[in-house]
Structure I
Amino acid sequence: MLRSTYIDETVKVSIIGFPAVGKTTMMKMLAKRPIEKKYLPTQGFDLKTVQFGDFKLRIWDFGGQKNYLKTYLKDFVVGSDLIFIVTDSTPKNVLNSRQLIDYAKEIMGDDCPIIAVANKQDLCKTDGRMDYKRVEDLLHTKTLGLTAIDPEERRRLMKTIEIELEKVMFRRSMKE
């Protein structure tokens, strides 16, 4: 578990990606909320707080419609401690996600880890989606394979967050 010298430290985790890739499902998984299989696009953004040891994760789920991404993405990700770029692992979406990664890196520089999430890994064998290693090779970014509709995956996702936030906290302490 994360070790912090700060009590009740709030950490901003941003989840971005194009429509219908599983961002909201991923956020619901983290917040231990029921996951519905009906698709309802996020309008603007959604925000949840998850207690994680001494930390409060403020998880921002940003709508994937192009007009939101073009207009608000820069303001949305500023101040993030960790950014997840979610793709549904289809070839087209993976290639489009490269643009989001580049843009997020342009905004944040090296101040914030950016991790790709190759979601819908349960569909790789049935409909031509790419496995997470192939996604990682194409995106040139650390990638986590995930099936966000599977609540058993939560532990792995939380472990990834823990590891990345340990690095963030270490960098913060080195700057002080």
Structure II
Amino acid sequence: MTAASRTPPEEEQMLREISAALASFDRRRDQVIPILQMIQERYSYLSMGAMKRVADHVGIATSEVYGVATFYNQFRFHPPGRHQIHICLGTACHVVGGDVILENVERRLGIKEGETTPDGEFSVERVACVGCCALAPVALVDGDTFGQMAPSRVEGIFLGFDLDRERREREGGKGDVAQSPPPQ
């Protein structure tokens, strides 16, 4: 096994736990979605190793499990960042510039939607609707709603994270990141 193909210890632990949890599921292909949902709920994403375990459990090809998982937008394929940013691109948000907000977040983080920054701090996702159409365009940052978003507000959110990290460093922390975004 080459160094590039080794599974990180954290994922090895996750795969052991998944294997144990699979015992409570029947070995039928109609169990694929419930199993994937259980894995997503517990670990917040589906690794290729996890999908292989599911495939082995129900007796189908890994590509079939992957096909099911990619069909539904509820499943993630990368671990989410410690800070999760969701940009609404429902009709109301899209019409008033939700796509511009998403582009600003992507540019600021250096990643595309569906990805996580290399340091694991931030991930960004597009969502269909958050139900706050009157506040469009809307972003959710760690579950907090930010309405009437503009590119300057995107910078303000990240400035809040930067300032909080600097404060923690001054107080003797190890560079921990902000626990919550700045006030609205």
Structure III
Amino acid sequence: MATTAAETKTGLRAFFSFPHPVNEYAARSVAAMTFLLGLAIIVFDIRWLTFFMVYSFLAHVLAGPRLSIIGSLATRVIAPKVLRHHKPVAGPPKQFAQTIGLALSSIALVLMYGFGEVGIAKAVLGTIVVFAALEAALAFCAGCLVFGFLMKWGFIPPETCERCNNLSIWNQQRQP
């Protein structure tokens, strides 16, 4: 029986890895909580929560849900015990989407605290809010779509995600 790269990781390498596959319902739950977090920062002007958002994205990028309060809640409680649904989807595109979230939230944090540009920072956070809402409500992951195109165009090697390499974003059947 052949083993995959993920199965051969041990110790810190295993801990600091993104799961593959991931539960789509857990990913959508994370997106819903990210949506609410971003909305709270923008609407109620709770700027310090931007630090928490950056940390959450960083934790997801580095170790999946293991180091993230939001991720742990989604994977251990919401998806399995509240929603009671499991639909495996490819992990690398979700990690890529989390990386985009990390970049945007970090930019917002620097704009807010480094340059005092709160309005522009909130606009950047608004982008996260919109895409998190799309993921949570419609299972549309914009980062995953971009990931697919980057693979198609050769910017991401096929071995990064063999499963992704054979998926057609346009023909996927989605469950609400």
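Every read-out reported here was derived from the displayed coordinates using simple, explicitly stated rules and does not represent laboratory data. Model, not experiment: these values are computed from the prediction. Cβ atoms are built from the backbone, for glycine too; each structure is taken alone.
From which structure (I, II, III) was mean count of other Cβ atoms within 10 Å over residues 15-22 calculated, if the value obtained is 17.8? Considering all the candidates, the number was obtained from III.
When distance in nm of label points 7 Å out along Cα→Cβ at positions 31 and 79 is computed for each of I, II, III, which one produces 2.8? Comparing all candidates, it corresponds to II.
Thinking of I, II, III, which structure, once Cα Rg over 2.2 N^0.38 Å, for residues 71-142 alone is computed, gives back 1.14? This figure was derived from I.
Given that semi-axes √(5λ) of the Cα gyration tensor in Å, derived from a single structure, equals 34, 22, 13, which label among I, II, III identifies that structure? The structure behind it is II.
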